[in-house]
Structure 1
């Protein structure tokens, strides 16, 4: 564990209890939307934040209250394979990252307002996860 972080969160619930209320609301809305859209995902805590995975990690939630995440306010949802998502409108921010695309929510109502776009990216992330796993299986057979 990084020396900056004094507490180790073993569950999303533990993390939620430790962050400011405004970030809790955003996290709860995002977690609910993710579980409704991708119920087969399992949650693993990495770097003290929840990562959602199917065959591989596909996304994470990072509240700004967590140190060294680079988020100064709100809650970020990070799509691990953001560079592979169809994002003509540049809804995700790539910044200097080559792979991970993020979107930061500053108010819980933004999650509701952008739910359709979020669901679209969640579903596409699941498809990409399946494709990457299938490609890996094909390479292993050869």
Structure 2
């Protein structure tokens, strides 16, 4: 199994990622309405990624959440340019936040380096707001 890491451009929170994906799915009708993103390069290790991998989303310099990858397929952008479509499971799963430097495209992330999903305390409403979590991480307090 292998994961991907990608910047979530234009989305500052996990909820915003889900909203943008839902909007894109409605507008394009691509991939049977399932959430997806498009990328230029087809992952050379696609078979390992499809063996239970996820895409981990980085927003404003922090890795905050993930989505399970369901399929990687040839696709076309709106202007007809060939690309790769990465089809995802709808739930956006919060993970233990981690700071990351910006990068272009996507990167591989081994399971050993992937952050853990946040535990059951999230279901109890004990989640810190994203802005506060960022500030506490910047101060090395969490």
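Could you figure out which one of 1, 2 the value 30 for percent of Cα pairs over 18 Å apart, for residues 16-79 alone was computed from?
Working: 1: 30; 2: 44.
Answer for the origin of the read-out: 1.
Can you rank 1, 2 by distance in nm of label points 7 Å out along Cα→Cβ at positions 8 and 88 and just name the one with the largest value?
Details: 1: 4.8; 2: 0.7.
Result for distance in nm of label points 7 Å out along Cα→Cβ at positions 8 and 88 over 1, 2: largest is 1.
Kindly point out which one of 1, 2 the value -5500 was derived from, the read-out being helix-only ellipticity at 222 nm (-39500 (n - 2.57) for each DSSP H run of 4 or more, over all residues; to 500).
Values: 1: -13000; 2: -5500.
Computing helix-only ellipticity at 222 nm (-39500 (n - 2.57) for each DSSP H run of 4 or more, over all residues; to 500) on every structure in 1, 2 gives -5500 only for 2.
Of structures 1, 2, which gives 22 when relative contact order in percent (Cα under 8 Å, 6 or more apart) is computed from the coordinates?
On the way: 1: 22; 2: 28.
Derived from the structure labelled 1.
Values in this text are rule-based calculations from the coordinates and carry no lab data. Remember, it's a predicted structure, so these values are computed and weren't measured experimentally. Cβ atoms are built from the backbone, for glycine too; each structure is taken alone.
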